[in-house]
Structure 1
Amino acid sequence: MFLSLIFVVFLFLVVQGFVRVVVFFWDWLSGGDQLDADDVERAETALEESEDVLERELARAERQRGLGRLFARWHASNEAVDEYLDHLHLGWYQVVIIFFVGSMAGLLIEEVWMLATAGLTESRVGLVWGPFSPLYGLGAVALTLLGFFLRRRGAKNWQVFLVSAVVGGLLEQFAGWSMSTFFDAESWTYLGLPDRITQWVAWRFLVFWGLLGLAWCRAVMPRLLYQIGMPTTRRQAVFVTLVAVYLVADVAMTLVCFNRKSARDAGVPPANAFEQWVDTNYSDEFIAGRFENLKIGDQRDAVDENGNLIYDENGNTLTEAEGGAR
């Protein structure tokens, strides 16, 4: 018990220290040489208008009492954020940061969920470098772009829900189909679910995407964009550009590794020194250890002629190798 308490305190201090470092670094990025005058003026105008709204609404909130004052202050904060978003220019700067944060946050949530519901502690990363799952990053970017568009057109909640469900389903379908078609691989399958629509899309997860999009559009996205803001200094622009270059290189290297894994399974030798280097440093053992939930080639789940999963006598799914042998 005492050791557990010590661990919790230590973990809290580590998280607190990490947050302070991030805040310090973010403040440092806000210094230095500024960008073009028009960009700086746009960002400063948006912030000034937002602060004016906040000041006015807080003055009204002070006339309330008890819980009414608390809710009025929350309303004032929301009004200030809405005012800022009315002036926000959504571009590559915000998209890169949202993809970066979404890829890590989605991975963390998925691993915690799998640990809590299935007791699994396997690695569920999607790229060879870093703790990223690009599917969640793409989902966060797609929901942000759509949410921002729908917000400015005054979309109703049911419209946001439906659009988010469709976008989420299309994203899963495209990602699953691409992995299966180009790399003979799969990270998930819904063939065992009674409400499946395709191998990678199911009704229950369309509902999940719809609810997620609604929560993202109404609660998460506005404040996240407000915190990210618009770039005003060269440090901010350079840093986010470097992050974008790193992510592009990470995605490209992951595709190369998957391509060579498929080629090795087919008995195709490396064609040049680079492919030889990839085979040496990103071997089958590396792929298996890095992407523990990824099934490639004959390790994929076996299906019958009707597209249904094949199970053994104990109710466990068979792989293509096992299904073919039987």
Structure 2
Amino acid sequence: MTERENHLRCIEFRRPKWIPVVVYFLPAALHRHRERLEDLILRHPVIFGPYRRGSIDFDSFGPAYAEGFYVDNWGCTWQNILPGMEGQPVGHPLADYSLLDSYRPPDPLTQAERGPRPDWEQVAAQVEKARQEGKLVWGHGDRFFERLHFLRGFSALMIDFVECPPELNRLIEMVLQYNLALVHKWLSLRPDIMSFGDDLGTQNAAMVSPETFRRHLKPAYARMFQPCREAGAHVRLHSDGCILELVDDLIDAGVTVLNPQVRANTLEGLRRTCKGRVCIHLDLDRQLFPFATPKQIREHVEEAVEVLASPEGGLALYAEIGPDVPLENIEAVCSALEWARERFS
């Protein structure tokens, strides 16, 4: 069975042969552990696949992960105080709505958030190569809610949601049209899944009430997600924070794969709201990884599988590794995921 077929079976609850697992290293983790991480990658080919030593540049961060300030293609100013970690926006080009008339967003087909987009002919060739190799073909949408508050400023956007100035709808439509152009371009390449990312939660609750979400955000998400579903592509949404109160609306808008954080939402919360209804691409507890023992990490993964997994599918596991995770714990994460992968084989 190919990777693509197994992953689609997982998403569609059609009894996958194995649970899909992914380990992702933040640039700061690569920078800290360097060649020792290469040794680890080579010890776990089931997770990482073929790897050639020397393939990673441990010191290349790019503007998004470099220390200091930079301005993205939307005109938002970012500040980063820790190399290898993503910073946060500190300058908002539409903090004053009087600037909206003269503001121009970037070209969605030639300009990404940071830097130029890859040549679409090259992207098409990569997509076809992945398809021929039996790999899942991914398309990539862009931020929506996050882009709204990056442009406006978080507090100002929250006030807009209450006061509903006429400029708010113009702002929403502008960001939506950028995203729709990108979505339709990707759909022309026939991806298996379109991936989006928008952090909608805090540690304890959603950033907006369900009522506010339905009024101002859900219609735009539906306009982005429904064309994907109509084209036969699944919709994956990554969203940090506690989003349990938004799950019903996200599924209704078209999400078929949800990438939530386990600590903010709890296993029981995800079991209650998501299990059997949407494929859970579970973001394992990255706040646990730096401080736990290897035994505790194994128990964490085992509990996640026990609560959320099913032979029918609907669970994939994702582990993000930051610079504060010691090597022995990274090893424990990989070993636990190898066990989880074969849970129903």
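Taking helix-only ellipticity at 222 nm (-39500 (n - 2.57) for each DSSP H run of 4 or more, over all residues; to 500) from the coordinates of each of 1, 2, which one would give -23000? Here the read-out was taken from 1. Mean count of other Cβ atoms within 10 Å over residues 45-52 computed as 11.5: which structure among 1, 2? Attributed to the structure labelled 2. Consider the structures 1, 2: one of them gives 12, 23, 27, 25, 13, 1 for P(r) over Cα pairs in 10 Å bins from 0, in percent, for residues 21-132 alone as calculated from the coordinates. Say which. Among 1, 2, the structure yielding 12, 23, 27, 25, 13, 1 for P(r) over Cα pairs in 10 Å bins from 0, in percent, for residues 21-132 alone is 1. The maximum of Cα Rg over 2.2 N^0.38 Å over structures 1, 2, that is, the highest value, falls on 1. Match the computed value 5, 17, 13, 13, 15, 21, 11, 3, 1 of P(r) over Cα pairs in 5 Å bins from 0, in percent, for residues 205-252 alone to one of the structures 1, 2, and report its label. The read-out was computed on structure 1.
Each reported figure results from applying straightforward, stated rules to the coordinates on display, with no laboratory input. Please read all numbers here as calculations on a predicted model, not as lab measurements. Cβ atoms are built from the backbone, for glycine too; each structure is taken alone.
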